[in-house]
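Structures incoming, each one as structure tokens.
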Structure 1
Amino acid sequence: MKSRIIYNRIAVLRHERKFTRKELAEKIGVNYQTIGYLEREEYNPSLDLAFRISEVFDLPITIIFSTEPLKPLSQELLNNKS
């Protein structure tokens, strides 16, 4: 079975929180290069890693990860107000 791409908002959230890749990596217990692979969607996180990332950002996994391309957060917020 072919692996599918897991889209994510890690880079956006990391920049928003002013974390470097190294800082985020230390918080979730991975190598900083793993953060780059995740942000470029070259690597799909394990379920455990996805939970650790969601805990650091204090957001539900479904806000951070999706099997469909993610819309910008501003667009999603505007759609939810309608």
Structure 2
Amino acid sequence: MYYTYILWSETLLKFYVGSTQDLEARVAYHNSGNVKFTSTGTPWILVYHELHETRSDATKRERQIKAWKSSAAIRRLIESE
């Protein structure tokens, strides 16, 4: 199984959207400071995730959410859960 996930940074007041097979490890990796883009936003909080059958489905959904380019749309998605 694969996940599409959304993280929130109180430091940056920004969302980060990604996909992975191991959600817990990926969130820990973002918070470790080893990912260049997310290193300045720690701590990252997992605020949303979806489960998908294939990696392709998870990355397709990730691209769809990123294409919104709207934090308001992401907030609506999170609140609908």
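Tell me which of 1, 2 gives 4.1 when you compute distance in nm of label points 7 Å out along Cα→Cβ at positions 2 and 58. Structure 1 accounts for this read-out.
In terms of Rg/Rh (Cα atoms, Kirkwood Rh), the structure with the greatest value among 1, 2 is 1.
Using helix-only ellipticity at 222 nm (-39500 (n - 2.57) for each DSSP H run of 4 or more, over all residues; to 500) as the calculated read-out, with -12000 as its value, let me know the right label among 1, 2. Derived from 2, not from the others.
Any read-out appearing in this document is the output of simple, stated calculations on the displayed coordinates, not a laboratory observation. This is a predicted model, so every value here is computed, not measured. Cβ atoms are built from the backbone, for glycine too; each structure is taken alone.
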